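Every number here is computed from the coordinates shown, using simple stated rules; none is lab data. Owing to the predicted nature of the structure, the values given are computational and were not obtained by experimental measurement. Cβ atoms are built from the backbone, for glycine too; each structure is taken alone.
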Structure 1
Amino acid sequence: MSQFRIAIVGAGPAGYFAAQALQNSETEDRTFAIDMIERLPTPWGLVRSGVAPDHPKIKTVSKVFEKIATAPNFRLFANVELGSDISMSDLTSRYDAVIVATGSSLGRKLGIPGEELRGSLSAADFVPWYNGHPDFANLEVPLDCDTAVVIGAGNVAMDVARMLALDPHELDTTDTADHAIAALKNSSIRRVILCARRGAEHAAFTSPELRELPKLEHTNVLMSKTEVESAILRAGDEPEKDVKNNLGAMELITQMEPTSHERTLEFEFLLAPLEIHGTDRVEEIVLGVNRVEDGKIVATGQTRTIKCGLVISAIGYSAESIDGIPFSSGKVNNNEGRVPDSNVYVVGWAKRGPSGVIGTNKSDAAEVIKLLVEDLPAAPKENGDVSDLVNQHVVITQSDWEKINAAEVAAGEPLGKPRVKAVFREDLLKHAGYLS
């Protein structure tokens with residue numbers, strides 16, 4: 001029997017689904033020793049630090065991850081950073097294959113004047129801030145204004161807008177970071193405007209997300225009936241299924257009985273950000289008015305200015321580059337998951353860009369692992385593994401993570417929360433038993 005050593009860099013959904021595909025590819029003659037390496041002291045990636053806390057059902061996929069992680073051939077090396085603690089060459093020389101599953105963590109820039117003003121943020125910073133990511137715990141989020149503008153037309157933009165627009169007491173039973181709940185309860189924001197560059201028929205929201213908006217108990221949700229009707233006409237008689245479902249959900253929103261809550265979430269389409277104005281902070285944003293012409297987005301030359309104190313852009317993500325790995329267009333250069341001239345493979349957003357939902361990574365990983373198995377050498381390497389490189393380092397193992405997880409869950413139980421997240425690395429290491 002041959003046992004091949006595989007390193008997976010990144011403990012998010014793509015990494016776990018790659019590990020699962022490897023486990024499912026084992027035979028009587030071929031097994032895998034899987035080492036998962038994660039920069040943070042905690043695994044689960046976007047399931048922990050990206051999924052909106054008021055959508056807990058999506059996080060139940062973590063049960064699948066835990067099953068994968070407790071298999072005898074799996075080891076977790078968390079709190080180990082590629083590039084500072086170990087190098088890619090360390091991994092490629094020791095393992096029969098290395099799988100990059102680092103996702104896309106960098107927010108794309110709007111590229112407009114005023115974007116660097118205080119109060120102009122990326123969703124790539126704001127989302128991990130309210131989700132308790134250690135790197136963003138001290139992010140300044142100025143909420144001392146009455147109006148916020150969110151730029152984007154996907155589920156991340158909608159999550160951001162909803163988190164700003166809902167009554168923060170609705171988050172008391174969620175795993176939203178304590179510092180974020182406190183800040184949102186002190187927020188002066190009462191009007192949130194989500195602006196999309198294209199028409200409603202082009203929006204990348206998913207219909208289940210849209211259908212949940214009318215359930216917000218303390219927020220008016222507004223969408224132009226005229227714009228949605230125009231979008232339905234532009235979409236034609238046989239729109240794609242996703243477009244049809246989205247427009248149907250939007251039509252229901254336009255038919256809602258008016259409410260008079262003090263908080264409002266407004267959807268505006270065909271508005272493109274041009275510049276942000278302000279002296280020491282964001283004071284207003286200027287947007288260009290677009291129209292749809294023969295299926296294309298065309299600028300009308302008209303503009304609209306919205307007074308606001310916070311602008312959050314959610315227009316996509318790029319992968320952070322890794323020394324020794326070729327990158328372009330915000331992702332790893334690859335051919336169906338193979339990185340040319342190496343024993344490196346890539347899965348998830350780092351492979352294909354920020355598209356799809358969590359489940360998309362399962363089929364994606366399965367396809368890449370099939371290629372990896374085909375490429376394996378006749379005999380495995382005998383060059384050791386990552387453990388001999390990090391023996392002087394505080395490594396969070398699977399059993400350490402289980403201690404952190406248990407401590408967070410126990411802290412949440414008396415409060416009616418799924419968990420109380422430890423945000424700072426020191427607190428996470430204390431839960432794991434490494435600091436007193």
Structure 2
Amino acid sequence: MGKYFGTDGFRGESGVVLTAEHAFKTGRFLGWYYGRLHSGSKARIVIGKDTRRSSYMYENALSAGITASGGDAYLLHVTTTPCVSYITRVEQFDCGVMISASHNPYYDNGIKLLNGNGEKMEDALQDEIEKYIDGLIPELPFAVREGIGCTIDFYSGRNRYIGYLTSLPTRSFENTRVALDCANGSAWMIAGATFNALGAKTNIINNTPDGLNINKDAGSTHIEGLQRFVVESGSEVGFAFDGDADRCLAVDENGEVVNGDKIMYICAKYFKSRDQLKDNRIVTTIMSNFGLYKALDELGIGYEKTAVGDRYVYENMKENDYMIGGEQSGHIIFRKYARTGDGLITALMVMNIMIETHLPLSVLASGVTMYPQVLKNVVVDDKDATLADRAVSEAVDECTRALGETGRVLLRKSGTEPVLRVMSEASTHEECEKQVDHIIKAMEESGHLLEVRK
């Protein structure tokens with residue numbers, strides 16, 4: 001990870017960590033960089049944004065930077081991250097930019113960069129952008145006269161994306177009662193339009209964005225609202241998206257949550273039954289639940305484990321040509337159809353399986369028993385030294401032996417803070433607490449522990 005751009009873009013509090021000047025300079029560099037690659041034509045860069053108030057400011061700043069460097073900025077306006085990815089790829093743009101802080105509160109925002117294939121941009125190029133932002137490379141020339149770029153309304157790109165989505169299911173959703181929670185974010189128009197076009201009877205909540213209410217007590221990070229709504233509205237299924245709709249969680253007809261692990265299980269089982277799951281393997285992160293792996297073992301489906309982050313999941317999928325991968329949080333990638341996690345595609349896949357199999361979501365998800373999980377964040381003096389400490393390593397080994405085949409423990413470094421995440425999964429919550437506390441005690445006795453966060 002770089003100084004500004006992490007695994008999911010440049011993200012932070014608007015006007016504090018991420019400023020309009022950062023966006024302008026990012027646009028300046030992109031317009032100049034891709035312009036050099038063309039002979040006699042301008043760089044073409046497409047921009048989407050979520051519903052945060054600050055997104056409009058960053059859209060203008062990015063556009064100004066791109067056009068000042070001689071590139072053309074195409075504006076999708078409010079749309080989803082996967083829409084930007086799709087349009088970048090199929091319309092052959094040089095790159096795509098999504099303005100969003102995903103599931104974060106409204107006062108945060110972010111800049112996500114996508115390459116011409118609709119994939120997350122290469123680290124090397126993002127490093128060059130950071131150097132320009134910090135003044136470590138010479139100032140770039142401004143375009144003049146007819147060389148100045150144009151800003152182009154590209155609303156039609158969103159319609160093309162909706163058309164693509166509606167082409168994916170193999171069955172009509174006619175008369176199926178579906179509840180949608182749009183998190184007052186990017187999906188607030190697209191989700192309803194897509195499901196209505198497929199014939200579903202939709203009931204929608206949190207689709208009135210005001211610039212300040214994105215993700216507020218809504219969407220996939222506050223799914224309890226959708227749980228109640230599914231039951232109250234008599235819906236057969238519900239889907240909750242986050243602010244930029246690259247993740248999706250589901251709720252079954254009884255109001256029970258079906259998380260990303262269960263969604264991967266449902267889809268992997270379905271595609272395996274139709275001989276459409278390459279090598280009978282899926283890609284997960286190390287944070288997927290132990291219960292998922294037990295369920296996959298019973299089906300004879302293999303799995304890869306990557307570092308946390310859908311970027312790493314996608315890289316593994318691309319390298320090995322796997323079809324399904326994702327995270328418990330609902331970032332699910334169907335690589336045949338998308339280059340990034342896509343909450344709407346995830347919802348469409350689940351809906352299609354329900355209709356094809358004539359089974360309710362509760363039955364489809366019943367093959368996975370989620371193990372209780374305890375995760376505690378601890379502040380330490382040195383993350384690497386703590387992990388290498390003999391007493392801490394021995395404590396981890398002791399917990400692993402004690403759990404055997406009934407659970408696991410995991411230590412993971414935070415990418416941005418002096419924090420270690422200590423996690424345990426076991427047959428009971430009490431057992432999880434016991435194992436996590438044993439490891440934390442070893443950190444304390446070794447002198448590394450500074451604080452256990454609440």
Structure 3
Amino acid sequence: MSNDLFSQNAKRPLAARMRPHNLADFYGQEHLTGENQPLREAIESGLLHSMIFWGPPGVGKTTLARILAKRMNTHFESISAVFSGVKEIRAAIAIAQEQRDIRGRKTILFVDEVHRFNKSQQDAFLPFVEDGTVIFVGATTENPSFEVNNALLSRCRVYVLTPLTERDITQVIDQALADKPNGLGNRNIEIGNDTKMLLASAADGDARRALNLLEIASDLVTENGGQVVISRSTLENILQNDYRRFDKGGDYFYDQISALHKSIRGSCADAGVYWLCKMLDGGCDPIYLARRLVRIASEDIGNADPRALEMALNSWNVQERLGSPEGELALTQAVIYMAAAPKSNAVYKAYNAAMADVKSQPSYPVPNHLRNAPTNLMKKLDHGKDYRYAHNEPNGYAVGETYFPDELTGIQYYFPTDRGLEKKIGEKLEYLRSLQDTHGSVNKED
């Protein structure tokens with residue numbers, strides 16, 4: 001592997017050519033690289049440690065690792081979990097051992113997409129991290145708590161990298177337009193401020209994405225009186241079928257669906273619509289969103305407004321039958337209705353409580369009076385004996401009848417709230433319980 005960290009190659013993509021060489025040219029992540037911040041202090045003190053960079057694509061994970069190696073004058077070895085296996089790990093370790101034993105030089109071993117290595121592959125690094133053969137630097141877009149082995153994680157400090165701001169992105173764009181050796185400075189390209197802001201917004205916090213879009217646009221520029229101009233219409237054509245970051249199945253995906261769910265639960269219709277559109281814009285399957293709305297209708301609204309479940313199911317039906325854009329509009333309608341609906345998690349809590357009892361308690365038998373009795377033998381065994389048919393009772397309610405196993409008689413799982421329709425349901429159930437209590441008192445007196 002080449003140890004020339006920043007060799008220039010005119011045929012490389014603009015994003016690769018513009019990779020910063022030092023912290024002065026590195027934009028974003030001030031919470032890590034700014035004055036008196038943890039990573040900067042580690043660099044300036046010369047006391048490097050093994051670490052994991054966790055953040056979305058294009059925020060500088062690989063670049064920071066390379067800057068570390070250059071600043072500390074260490075050897076840099078890079079492997080990607082996407083393309084590497086045990087063979088490549090061994091080869092990288094062998095080079096690191098040679099650097100240490102022959103040249104007396106430390107090695108930063110950068111492992112991109114470290115979460116893609118399995119447990120045994122991650123374990124392979126441990127001895128060499130322990131004995132100082134390598135300074136391990138991993139990069140991941142996934143939550144290290146779930147994707148990195150505890151043994152390796154405990155030996156690393158996790159640094160969280162965040163999406164770049166639009167201001168950071170515009171600085172990256174300006175730098176690329178001005179840089180002559182590696183950027184587009186020799187082409188004298190002009191881009192209007194509104195077009196630049198559109199590009200920065202479309203980059204969605206990803207510097208690599210911004211530079212890739214800029215490079216595509218620069219290949220389609222038009223001449224205006226000798227000036228090379230990237231017009232807004234040119235950029236809009238490029239962005240027409242371009243999706244923002246979504247990362248289906250990853251942390252960013254679950255963060256957004258969590259935001260949608262919590263916005264509806266918190267009765268904020270506007271935020272609910274925003275997160276719905278954010279996920280749709282990112283390419284999320286609308287059917288997945290419809291399923292989630294059904295879950296929210298039962299979990300967070302329940303019997304406070306049973307129509308919410310109907311709305312969610314109807315939006316699912318419209319999406320399946322008509323597709324886009326009618327389906328997305330129906331999903332939006334459901335989100336707004338559900339956000340405005342009265343909230344109750346009483347059904348959800350009742351289900352969880354009952355399920356916990358079912359899983360933790362013995363399998364109590366069904367009381368005889370509730371058992372099915374389709375045969376003479378079952379009737380002789382008293383199956384169904386003394387069962388009281390509710391429809392034949394006054395007001396359709398058999399006062400004093402019990403429906404639990406004997407061991408659980410009187411237990412309550414469902415505690416209705418006083419919101420929406422559930423208030424009425426609660427009043428009805430309370431009335432029925434009072435009849436049961438009165439019946440019980442009469443029996444005791446007898």
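Summary table
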{"read-out": "Answer label among 1, 2, 3 for the case where distance in nm of label points 7 Å out along Cα→Cβ at positions 279 and 295, calculated from the coordinates, equals 0.8", "value": "3"}
{"read-out": "Which of 1, 2, 3 yields 4.8 [distance in nm of label points 7 Å out along Cα→Cβ at positions 79 and 191, calculated]", "value": "1"}
{"read-out": "Origin of the derived value 13.8 (Kirkwood radius over Cα pairs in Å, for residues 103-150 alone; candidates 1, 2, 3)", "value": "2"}
{"read-out": "Source structure (of 1, 2, 3) for helix-only ellipticity at 222 nm (-39500 (n - 2.57) for each DSSP H run of 4 or more, over all residues; to 500), computed value -15000", "value": "3"}
